[in-house]
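Below: a set of structures, written as structure tokens.
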Structure P
Amino acid sequence: MSNILSETKDGIARIEIDRPDKKNALTAAMYQAMADAIHAAEADAKVRVLLIHGKPGLFTAGNDLQDFLDHPPRDDQRPVFQFLYAISQAQKPIIAAVAGAAVGIGTTMLLHCDLVYAAPNARLQLPFVNLGLVPEAASSLLLPSLIGYQRAAELLLLGEPFSAQKARDIGLVTEVVPEDQLFDTAMAQAKKLAGKPAASLRLTKRLMKQGQAAAVAQRIKLESGHFAERLDSPEAKEAFSAFLEKRKPDFSRFD
């Protein structure tokens, strides 16, 4: 099973991450299922808007590290990058509802969503450097463009968790809403969009994103190359070993 549930109703394609026993950690199969769901929604004339969410209280803890190590994404044809290309190039509006953990790609995918609603308990994090890796999803381009270099450097270089309110303050989140209202709020906004002229929605989104579209695709490809190289680095191997062994990594031996 892919642990990705998809449903289309009343013009809304809903994509739900459904692996709560593993904190919604994403496997290669789940990335492929999400990419396929986005492509299907894009091709379905009945779909006006996409909604991505997790289970109550949980968005995604990011990559399933064991699956990640078993199926390392060594080129941009792998499922994780297929998902990134799909979400970054989607023509229809995408809404995200975020609660609890939103780690790694759980944060970077939000840069490609048009409306993002987060519960107060959302904890976002970009831990790529801490894992000996580099950012993905064109976040090395989009985040400095969105919030300025210094604030992006704080999030990407330190890799520390940050709150929903901070995400709201820097423009990564549209609004922070009570957790018990999160899904209903996101769905209500999806219904508003679904009732608007579809062609106008798509064209307006395209006009807003057109200036960076080529650069985003190029940056995802560039990041994927560095990402693949870093997977074999001593730092990444130490970071993953430390995580699996539940200990603090020691990077002092490496330049």
Structure Q
Amino acid sequence: MSFLEIKNLHVEVEDKKILKGLTLTVEKGQVAAIMGPNGSGKSTLAYVLAGKPGYQITEGDILLNGESILEMAPDERAAKGVFLAFQYPVEVPGVATMTFLRTSLNAQRKTRGEGEVSTPEFMKLVRETSAHLGISADMLKRGVNVGFSGGEKKRQEILQMAVLQPRLAVLDETDSGLDIDALKVVADGVNRLRSPERSMIVITHYQRLLNYIVPDVVHVMAKGKVVRTGGKELALELEAKGYAEYVGEAA
């Protein structure tokens, strides 16, 4: 049994069909890259996995460790270990980053029937991880993502991921808007979190991210479904040839 199984998934947004029979499996511990042209449904897949409202699933199922998550609220999915790093992280004024991290972690632990994390344990985890990501103590005191650059926001999301330790991490175009130095820092943070117990879906339009986060498998999406699957070399082929042939095939 695969850790994540997406079966014949059909999704509509405001009566427009976006995903049209998407079938995909991700094994435990696997890093799966999803590439494809704009409008192929990559971000829709990310949002549906996380349980974002407004997406109507008309057919199919999503199984996490053999259990359907379709009826679960976003917080229930998070407690099961689903994490989404947004393409455009939102600002949360008035909520300090440290408060946000600790509240999120303890809410998940409570849902799982676990005790709250101790202050020394929490502080040690955040200090160690933020140092690797180049996140200063001042940034941790500020409101979540308030006044941060694009690169700083992405590093904050990887910090959240490190604190929450998800079983399925979905990275939606994490490379969007990053210069090469920021990209390397973010990719290094992701690579530190690779684990036999953690699966990752890395959604990207460009191959360059996959130079730093090397995937185990690459899936090509076009017009709402997976049209080809291959090894990491497939990303290089896409970079060279583009997506034209897949857009034609999926029609």
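helix-only ellipticity at 222 nm (-39500 (n - 2.57) for each DSSP H run of 4 or more, over all residues; to 500) computed as -15000: which structure among P, Q? Only one of P, Q returns -15000 for helix-only ellipticity at 222 nm (-39500 (n - 2.57) for each DSSP H run of 4 or more, over all residues; to 500), namely P. When mean count of other Cβ atoms within 10 Å over residues 23-30 is calculated for each of the structures P, Q, the largest result comes from P.
To test your reading of the models, identify which of P, Q gives 14.2, 42 for Rg and Dmax of the Cα atoms in Å, for residues 63-174 alone when calculated. Only structure Q yields this read-out.
Taking relative contact order in percent (Cα under 8 Å, 6 or more apart) from the coordinates of each of P, Q, which one would give 20? Corresponding structure: P.
Looking across P, Q, the calculation of Rg/Rh (Cα atoms, Kirkwood Rh), for residues 119-182 alone that yields 0.96 traces back to Q.
With respect to distance in nm of label points 7 Å out along Cα→Cβ at positions 79 and 95, the largest value across structures P, Q is given by P. Between structures P, Q, the calculation of distance in nm of label points 7 Å out along Cα→Cβ at positions 135 and 167 yields its largest number for Q.
Each value in this text was obtained by applying a stated rule to the coordinates, not by laboratory testing. Just so it is clear, the model here is predicted, and its values are computed rather than measured. Cβ atoms are built from the backbone, for glycine too; each structure is taken alone.
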